[in-house]
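So, here come the structures, one by one.
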Structure 1
């Protein structure tokens, strides 16, 4: 299945979402307008990730949203997920592609490195994530990435989508979108919210506003 990769990208966090409400909470984010879901499970046994992923993909399929697995291409393939997201310490794009096949979505974290993004695009990545533009409790040690890097990324990397990630919420998301990025990836602003559906809806509405502005300008 082909997906358009843009808009609101939600990333799960087991510290924020109790297991008993995990599937229900992710579905609320999709109801609100999230277009991509990443299952991010640090220090979770492999069999638990596979079981959770298989349950989750039943939901993402209903909303025509791709399910991306963080870090583990072998588990992503076992789950039947749509793709995998790779950081600097994970396997290579080439190896992930070998494991998952030519149709898989492969995303890459570029942090603040335009060069890493250029190389990842050449190696066959399907989207890139840059950040963090703001402080985030998910990555408290990370220095904020200047907006100039996001702008340069969009100017330099033209053939695959660029997402911003890190500390983005309804109060600052417009500033991030003004850099020209194709989407925003969030954790806490949706899954740390008492109402994930409403939070997702608010953030997703910013993309509708952007499309309307583009139409009105044309």
Structure 2
């Protein structure tokens, strides 16, 4: 998937997420997402903040978080999510077709973010959103050997990932099979995908994700 194709998917997925967000009840906005200690509202606000973030903004957030990237992202998301929900949705309508990136990121990061964070919102709410398979394959390939923040290389060491719905496989060892969307969620550390996976490597990755 080339850069223009990736951006097309990013824009389409932002628009689809905006449509979903417009249908949420107040209770659903406050529902826990797949991200620990992040509500649906937090994830939604965080995802569309990328086209708005400056170097100075990131530096200030890191200072407030005493250098912790995860804490800075969480605290900034909570700050942004304090706005009315219609303003958050309006950001998607206004910035959904932007190609502006957060400092230090690439279009591949933006693709992974929109694919995964959309599921972080949809899955715990019982909403179904089909992840585009070609985009999921590109995202999985780009992150399967990642270190921080997903640590996929360490968690998936000794495992072979094999998609059942598209031509993609990676790694060597104990087999982990399933839809490419579920494999991408696994790569990015989401235990919610484990129920869709099979193979003798699943118990191993389950332990590594600390899921009982």
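Bear in mind that the values in this text are calculations on the coordinates, not laboratory data. All figures in this text were calculated on a predicted structure; none of them were measured in a lab. Cβ atoms are built from the backbone, for glycine too; each structure is taken alone.
I have 8, 34, 37, 19, 2 for P(r) over Cα pairs in 10 Å bins from 0, in percent, calculated from one of the structures 1, 2. Which structure is it?
On the way: 1: 8, 36, 40, 15, 1, 0; 2: 8, 34, 37, 19, 2.
This figure was derived from 2.
Suppose mean count of other Cβ atoms within 10 Å over residues 135-142 works out to 13.4; of 1, 2, which structure was it derived from? The read-out was computed on structure 1. Each of structures 1, 2 was scored by percent of Cα pairs over 13 Å apart, for residues 95-150 alone; the highest score is held by 2.
Tell me which of 1, 2 gives 18 when you compute relative contact order in percent (Cα under 8 Å, 6 or more apart).
2
For mean count of other Cβ atoms within 10 Å over residues 7-14, find whichever of 1, 2 sits highest and give me its label.
On the way: 1: 23.4; 2: 19.0.
The structure with the largest value is 1.
Have a look at 1, 2 and say which one yields 0.8 for distance in nm of label points 7 Å out along Cα→Cβ at positions 119 and 143, as calculated. It was calculated from structure 2.
Given a value of 30, 24, 21 for Cα extents along the principal axes in Å, for residues 47-110 alone, point me to the structure among 1, 2 it was derived from.
On the way: 1: 30, 24, 21; 2: 33, 28, 17.
The read-out was computed on structure 1.
Consider the structures 1, 2: one of them gives -13000 for helix-only ellipticity at 222 nm (-39500 (n - 2.57) for each DSSP H run of 4 or more, over all residues; to 500) as calculated from the coordinates. Say which. Show your work: numbers first, answer last.
Numbers: 1: -13000; 2: -15000.
Here the read-out was taken from 1.
Comparing 1, 2, where is distance in nm of label points 7 Å out along Cα→Cβ at positions 15 and 39 highest? By distance in nm of label points 7 Å out along Cα→Cβ at positions 15 and 39, the leading structure of 1, 2 is 2.
Name the one structure among 1, 2 that distance in nm of label points 7 Å out along Cα→Cβ at positions 103 and 175 of 4.8 was derived from. Don't jump to the answer; show the numbers that get you there.
Working: 1: 4.2; 2: 4.8.
Derived from 2, not from the others.
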